[in-house]
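Chemist: Structures are listed in the sections that come next.
Bear in mind that the values in this text are calculations on the coordinates, not laboratory data. Owing to the predicted nature of the structure, the values given are computational and were not obtained by experimental measurement. Cβ atoms are built from the backbone, for glycine too; each structure is taken alone.
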Structure 1
Amino acid sequence: MKKALSILLSLAMILCLMAGCSGGEKPAAANSGETYKIALITMDSIDQHWITLKEGAEKAAAELGVELTFMAPNTKDDALQIEQVNNAVSAGNQAIIVAANGPDAISSALKEAAAAGVKIVYVDSPANVDAEATFSTDNTAAGKTAGETMIEALTAKGVTSGKIGIVNVNAATASTVARETGFRSAFEGTGFELLETQYGEGDAAKSQSIAENYITQGVVGIFGCNEGSTNGAGNAVKAAGADVVCVGFDKSDAIMGLIEDGYILATMAQNPDVMGYEGVKAAVAALKGEKLGGAVTDTGVSVLKASSAPAAAAPAAAAGDYKLALITMDSIDQHWITLKEGAEKTAAELGVELVFMAPNTKDDAQQIEQVNNAVAAGCDAIIVAANGPDAISSALKEAEAAGVKIVYVDSPANVPAEATFSTDNTAAGKTAGETMLAELTAKGITSGKIGIVNVNAATASTVARETGFRSAFEGTGFELLETQYGEGDAAKSQGIAENYITQGVVGIFGCNEGSTNGAGNAVKAAGADVVCVGFDKSDAILGLIQDGYILATMAQNPDVMGAEGVKAAVAALNGENLGGAVTDTGVSVLTK
């Protein structure tokens with residue numbers, strides 16, 4: 001019997017190897033004629049958040065020609081989610097994209113899947129198992145924003161103390177626990193009393209009962225940590241006719257209706273479609289053998305209030321009806337090329353004309369000329385990355401007066417726009433500083449000079465990065481030298497960095513692609529023992545990281561900026577009121 005079992009196991013192993021099931025790299029589906037099979041497992045299959053995430057994943061799967069199976073349980077339940085993970089492996093899925101119900105419950109099942117050669121990618125909520133990549137919201141930061149939004153509304157009403165209730169999903173779901181942590185942090189040092197959290201398992205009816213109980217306790221505010229919690233809290237305020245400030249998380253038709261009717265003040269709207277879309281892309285990249293390094297990407301959040309709630313949508317534009325202009329800072333940096341590609345892809349999907357009108361180099365006069373050319377050419381909307389906050393303001397005001405819709409990508413100007421899609425540059429700059437500081441500390445260096453290579457003193461995005469970077473060194477023994485400007489030109493930036501090296505710096509920070517490229521090449525040319533940290537992603541920068549001349553770079557998501565910029569422009573032209581919402585499109589720390 002044992003001999004027979006041994007033979008069967010050997011045959012199974014041979015068949016598995018023949019089918020390409022080994023843990024080694026396999027050829028891309030496009031080259032082998034084989035389609036990758038990927039499972040998407042979310043917390044449940046009901047919340048609109050997960051449906052939107054699924055739609056984003058399905059879109060990417062269709063574009064990449066892979067098979068995607070949605071295997072989410074009907075309700076949030078650890079045992080059901082474990083069962084779905086096991087089913088995904090049994091069904092021969094080569095990758096699992098999962099939003100973990102809790103960080104520990106499904107860990108054993110995921111470890112077994114990984115041991116079987118299945119690639120793991122997290123969306124929304126990770127488990128405590130290493131994965132290829134994670135695409136999620138910075139929930140702590142977003143929760144703090146929710147708290148600050150509530151405090152601002154209460155203060156405006158003259159309310160400076162009182163009880164606040166919190167409706168969460170459970171005590172195990174990492175994403176909603178982080179939101180609560182961030183929310184509570186916003187109230188530190190205030191006169192408000194945050195009551196003990198109550199859990200409604202994300203169920204709208206249970207959450208409504210919890211919120212109704214809070215209202216009987218005389219709360220002045222209620223925070224809902226996810227879609228079901230927010231829906232329930234808003235309905236409780238509606239049913240009681242209570243004067244309670246309600247702030248929530250996630251976006252759905254029901255939540256937006258409660259915001260419009262005044263029962264919910266605001267909701268923190270994530271980008272689940274981006275999570276799903278990028279999750280599939282990452283899974284396919286991992287299956288093709290790419291090393292993603294477990295990178296965590298913040299997919300951003302927006303604060304939606306009644307003023308930013310979508311109006312009744314006008315009919316979608318027919319193909320060719322709208323003409324959009326995309327104006328970036330230059331037409332050379334890979335960052336802008338990637339942004340352009342994201343915009344072009346979405347324009348093709350929506351059937352609108354997109355004209356790329358960027359100058360050859362960063363120059364205010366040339367960018368003003370491009371704005372004027374876009375208006376003269378009859379463009380209905382301008383999607384622009386402003387070279388500086390003031391230089392093109394007059395030209396944009398004239399464009400707006402002519403009925404042209406304005407959308408910002410990467411860097412805004414000081415003129416109101418329909419929407420902005422950019423990186424939280426101050427936070428990302430601080431992360432860059434902390435990354436450098438950790439490396440210097442690991443090398444036993446606690447003091448020394450640090451150089452900063454920036455673009456210019458006017459570009460809002462890079463100035464914010466520098467501000468964040470400098471803040472990371474406050475209270476340390478390091479001396480941050482006067483910033484030098486290279487206009488984003490790699491050669492000029494290299495010259496500046498080489499001069500810093502002669503001054504004996506221990507670190508150099510490059511604030512954009514050209515600055516980083518130049519700084520890294522300066523370290524390479526000098527053979528200097530200098531910790532170099534930069535911003536943006538390009539083949540040249542990644543090569544310098546691999547060769548050890550740059551420690552890390554802060555990689556943005558310019559393709560997301562471009563894609564969302566076009567979508568916002570078309571939505572505005574279709575009559576939707578976007579309310580000037582600012583969306584953080586996220587950043588990742590890329591190291592060797």
Structure 2
Amino acid sequence: MTKPATPATEQEHKPSNFLRQIIENDLAQGTYANRRWAGSPGDAAHHAQGEPDPAKIRTRFPPEPNGYLHVGHAKSICINFGLARDYGGVCHLRFDDTNPEKEDTEYVNSIIDAVKWLGFDWAQIGQAPGSAAPYQASDYFDFMYRAAETLIEAGHAYVDEQSAEEMRVNRGDFGKPGVNSTFRSRTPAENLARFRDMRDGKLADGAAVLRAKIDMASPNINLRDPAIYRIRRATHHHTGDTWCIYPMYTFAHPIEDALEQITHSICTLEFEDQRPFYDWLMERLCESGLLAAPSPKQYEFSRLNLTYVITSKRKLAQLVVEGKVSGWDDPRMPTIVGLRRRGYTPESLQLFAERIGVTKSDSWIDYSTLEGCLRETLENTAHRAMAVLDPVKLVLTNWDEVMGVGHLEPCTQPALPHVEEGMEVPTRHFKIGKEVWIERDDFAEVPPKGYKRLYPGNKVRLKGGYVIECTGCTKDANGVITQVQATVIPDTKSGTPGSATVKASAAITWVGVNDGLQAEVRMYDRLFTDAQPDAGGKDFLAALNPDSLKVVTAYVEPSLAHVPAGAHFQFERHGYFVTDRVDHVGDKLVFNKITGLKDTWAK
């Protein structure tokens with residue numbers, strides 16, 4: 001659900017950061033107050049003829065549709081859409097589809113779904129949520145081509161026909177300036193004719209590129225005549241075979257920002273060295289009259305470095321292709337579809353993005369911070385339930401005698417421990433009888449020091465039920481405990497006047513054999529055992545956690561009989577779980593463990 005814009009009076013409650021300070025200063029100075037807006041992607045190139053822009057600021061989230069978004073993208077989504085929301089602006093979802101060889105509509109659809117699931121929308125001011133189409137770089141290919149020709153005519157770009165190896169060598173390095181290409185001295189007319197040959201398919205792929213003419217001796221290698229167009233005979237998922245030349249991302253991106261009247265182009269720190277070219281291009285195109293001032297400005301923040309996680313698209317794809325995980329939505333994957341299937345909520349990811357803040361310095365965030373945000377958002381909303389994950393049968397040997405043969409005693413427990421004043425407390429209903437399932441580690445034949453649960457002679461309470469006294473156990477030929485025995489103490493049922501007459505050393509969870517439901521529970525843990533699995537050139541596959549998934553057959557209480565897929569629960573004592581989005585169907589109960597009740601990875 002899209003959250004409404006935060007009124008200006010509430011800004012003081014938002015944690016300040018350098019981006020907020022920049023935006024607030026621009027609003028105070030009226031830096032972008034006179035922008036004109038045409039209102040739709042198709043008309044954006046004619047923005048100077050439009051109406052005054054009703055959005056105070058415009059930000060953008062510009063993924064390339066060549067893969068599934070991950071937790072790092074979630075941070076960027078929350079920042080860009082969140083800032084636009086908080087300052088009465090609009091954030092554009094834009095697909096930077098300039099590389100047709102790697103892009104696909106599958107990724108387009110997954111990105112749209114991820115942004116919506118996170119709680120954001122790209123509708124313009126005054127439009128109904130979801131009514132605006134996402135933007136696409138390919139919408140502007142005609143304008144980008146015109147911009148390239150304008151640079152050529154002004155002497156700011158040339159067609160280079162060196163080989164890729166020659167270009168690499170002549171570019172120089174951090175200790176050596178670059179060498180001018182022999183094609184750099186061509187006249188604008190020669191370059192224009194050759195560029196049109198590229199466009200018309202007269203040159204082979206890789207035979208030539210269009211380069212910006214800046215400074216081959218610049219200490220910033222990104223300004224050493226960067227390539228801005230290349231030849232690629234590839235069918236584009238949106239424009240088909242209209243083009244055989246495509247703009248480079250670093251050329252296309254600033255133009256897209258300008259045409260969409262973006263005010264604050266916010267990206268991660270790896271693009272900081274590209275900012276001088278961004279500004280150079282904006283200055284040249286404003287000088288030519290193709291674009292109107294003021295042009296957008298780029299600002300960089302530190303990307304998300306999360307322990308026990310990798311966010312390299314190539315390495316994530318390797319995990320999928322090599323079958324190390326079940327797919328992009330495997331609940332161990334840091335992709336948004338994986339996090340969603342694992343059971344993370346939009347609220348937890350938004351809280352996480354806000355809590356870790358926005359800085360310009362790289363640092364590592366411990367994964368426990370993300371898990372803590374999830375626990376915080378689920379604590380008062382996830383219904384409680386009892387589940388036995390490693391079951392052993394407990395037989396109450398005197399049940400028939402004191403309670404009646406075949407008797408099943410109804411029990412109730414609150415489904416939520418805390419509710420708002422005046423609201424009805426939801427309850428769960430289940431029954432206790434002669435046989436129940438308990439956790440195997442809730443019994444010890446010879447208890448260790450400090451052990452307070454079941455052992456011969458000790459009394460515990462079956463939570464929500466009766467106090468029982470353990471009398472012993474049965475083992476198989478291998479010494480494995482197959483059954484625990486105890487006696488029930490009458491008149492000690494929870495919630496009755498006699499419940500406190502007998503002291504119990506602990507309360508343990510259980511599920512009735514009579515009405516308990518069998519379920520598949522997938523015990524997920526972190527995918528890697530190394531906090532920085534791919535740092536310093538390490539083989540990240542060597543750090544795969546062999547215990548990242550264990551599947552157990554469990555028993556859960558009957559209140560979970562008809563819960564839908566994607567429903568969250570706290571299994572008492574065990575942690576937070578969610579019904580699987582894919583495999584939890586019909587009578588098949590499938591639960592994924594999201595996280596425990598506390599951080600078990602802490603040193």
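Chemist: So helix-only ellipticity at 222 nm (-39500 (n - 2.57) for each DSSP H run of 4 or more, over all residues; to 500), computed for just one structure, reads -14000; which one of 1, 2 is that? Could you put the intermediate results ahead of the total?
Modeler: Numbers: 1: -14000; 2: -7000.
Of the structures listed, the value fits 1.
Chemist: Any idea which of 1, 2 comes out highest on distance in nm of label points 7 Å out along Cα→Cβ at positions 92 and 236? Don't skip to the end; give the middle numbers.
Modeler: Numbers: 1: 4.9; 2: 1.5.
Structure 1 gives the largest value of distance in nm of label points 7 Å out along Cα→Cβ at positions 92 and 236 among 1, 2.
Chemist: One of 1, 2 was used to calculate distance in nm of label points 7 Å out along Cα→Cβ at positions 60 and 508, giving 3.5; which?
Modeler: Details: 1: 3.5; 2: 6.2.
Structure 1 accounts for this read-out.
Chemist: For the read-out semi-axes √(5λ) of the Cα gyration tensor in Å, a value of 61, 26, 20 was computed from one structure; give its label from 1, 2. Display every interim value, and only then the final one.
Modeler: Values: 1: 37, 34, 26; 2: 61, 26, 20.
Going label by label, the one that fits is 2.
Chemist: For which of 1, 2 does Cα Rg over 2.2 N^0.38 Å, for residues 116-211 alone, calculated from the coordinates, equal 1.59? Show your work: numbers first, answer last.
Modeler: On the way: 1: 1.30; 2: 1.59.
Traced to structure 2.
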